[in-house]
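All of the numbers you see were taken from the coordinates with simple rules; none came from a lab. Please read all numbers here as calculations on a predicted model, not as lab measurements. Cβ atoms are built from the backbone, for glycine too; each structure is taken alone.
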Structure 1
Amino acid sequence: MRFGVIVFPGSNCDEDAYHAARDVFGQEAEYLWHKDTELKGADVLILPGGFAHGDYLRTGAMARFSPIMGPVRAFAERGGPVLGICNGFQILLESGLLPGAMLRNRGLKYRCEHVHLRVEQTDTPFTGKARAGQVLRIPIGHGEGNYFAPAEMLKQIEANRQVVLRYTDPNGVLNDDWNPNGSVNAIAAVCNERRNVVGMMPHPERACEVLLGGVDGRVIFESVLASLRSAESLALQPQSAGRAS
């Protein structure tokens, strides 16, 4: 499988994502520059963390206009799996590929720590190997991760089961003291209605090796690999010749 890791000016987690895909999971990986206009055969796309274009205007607001985002949108519309991590999540929000927006963290402080996440949905390409209710311990590192959506939009997101991960205490219980940024409904990750595009503020690529302090992030990569293999297997099956006469 081939991972496409999109690099914007100011990305700083692209090498982490590339390392996880290639060195930890043994998959092909390709950097895609923000001015590229093709995806070079990528089977899955990762928009990594960082500060695209310095985030001088608003997180992700300038990156949405990069030439690569046209092919990303077309890939997503074809059902291709797309994962936005931290700043990548912010870019997907600004691009309209995911609902909602990001605000400054509650308390206006940058938060860099491990958090606990409850898996809410397992029918996305990035959570298929997880268990509903499973609690993951994965690090965050952001100053604008306070997820927000207007009341009606939030109601629709919840009704459509688009909340993929929530911040909880270590036992998986919702507790505002364990919500690191003030996100509405403790939302840490959401998906689109088609469920193939996922944005998450925590960094699974930083939690794939024991040396880094934990391996709970592996399930995100294992899930998309299993999803791609399943799709490949279905594509290779012979088409039915139809009913016998």
Structure 2
Amino acid sequence: MLVILSPSKTSDPASKLAGNFSLPGFIPEIGILIKILRKKTLDDLKDLMRISDKLASQTFDWIKVMTTKYEPQNTRCAIYNFSGEVYQGLKAETLSELDLEFAQNHLRILSGLYGSLRPLDLMQPYRLEMGTRLKTSKSNNLYQFWGGKITKSINADLKSISSNILLNLASDEYSKCIIPDKLKAVMLSVEFFETKNGNHVFNSFNAKKARGQMAGYIIRNKVIHHQNLRLYNIGGYHYNEKLSSQNNMVFVKS
């Protein structure tokens, strides 16, 4: 089983660097996107990404120093970089070396700039959501730019661990970059709901944290078969067989 996660919009500037780091798998593609972004003015970035003046300025400064030469002094490991709700649930700082080794083979973080990141891949601070309509010479948006490349990479990752199950813990924005017809596996989605007044309610903030918690559970317990997730009960969530289907696992917090 291979797990996919979304990145987060926020990052930790003091995140640590693992000793056994790895390099991103799409360095040429990353270079193409960096060159395009460097041609954008501050106002261009603000309009393109629909962000505030403050965030546009921060993004502009990041782009100016971006490089495809990945060295410890200017990078951080992907799993430690992000600090949003998903990663608060994952708690990467508590993972052991054996956990990280398992994660390196069984977890991928999808990214608008980096495509698909292994947990220990080096990266730099950035802002480029997958839904951004950034045009290249051969594509009108990042879905067109990355779709085939990421799907091919995921297929290779699945083959390397002899699995045909892709567990989707990513948001719709990021999981849409996987091309179903080209994926040589079953994509199994996971949903998290809460019970309020007898109804099953979706809470975005809590669901994001729950995705991270499940990813952490899989890593720490070395779960390789999705059926074993039926026993999952972290954060008060329990598997709901009635709401689940063949390609969708539903967990409800009562």
Structure 3
Amino acid sequence: MTKVRPITLVLLPGMDGTGQLFAPFVGGLPAWITPVVVSYPGDRPLDYPGHLEIVMAALPVGEPFVILGESFSGPLALMAAARQPAGLRGVILCATFVSWPMALPLRVARLAVLLGVFRLKSTGLFLRIVLGRGGSAELKRLFPLVLARLSPAVLAARARAVMGVNCAEELRACPVPLLALVAERDRIVSSRCLEEMRRVRPDMAVTSFSSPHLILQSATAAATTRISRFVAEVGSGRDISS
């Protein structure tokens, strides 16, 4: 059996920004993958450049790594890759986008944020949106804890950041292999997003899952298998800085 080289997987969280929702996925990773879970401030509104500073500071130094950007953090994974950090071997885009992802018209979304939709912080509502009717007991336990940590102002700032983002050029210029994980029952990220990304990078590998938006939490075993295979494949690649 071929020995797999150890490698770090940097996990950038979705809209919640805490990284806590990665727990079920991290628990199933093989021993040769070292997870680094990045978290964003729960009490300080930031735009994408502000979040990127946190991401860049968290990247490993002197060792190979792969970046996974979940949902909100997909653009951040591409922005980080555009800086060509030493050791970067691959980028995984998980249920994410390069521009406004929702079927909801942008003007309606802006109005909803202006009217304070995030002040509701309804656990039941958010659970239905991201999980549908599914979700493990562990995830349903974690979700209210995560939501309680977030201020409405922080959530609103992240929503506004998504409304203004366009990372098509960063995707086009990404210097390492790409893998997109797509949720077939996603209520947040439109199927249009995958079409857009494929137009920009037709060489990008794509794997679909019969799951709602939170792929790593809803299709954990299948996602872990696919991600581990990708990480093993790119782990022996040449350093982009050399």
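Here FRET efficiency 1/(1 + (r/R0)^6) of positions 27 and 195 (r between Cβ atoms, R0 = 41 Å, to 0.05) has been calculated and equals 1.00, so which of 1, 2, 3 was it run on?
1
Consider the structures 1, 2, 3: one of them gives 27 for relative contact order in percent (Cα under 8 Å, 6 or more apart) as calculated from the coordinates. Say which.
3
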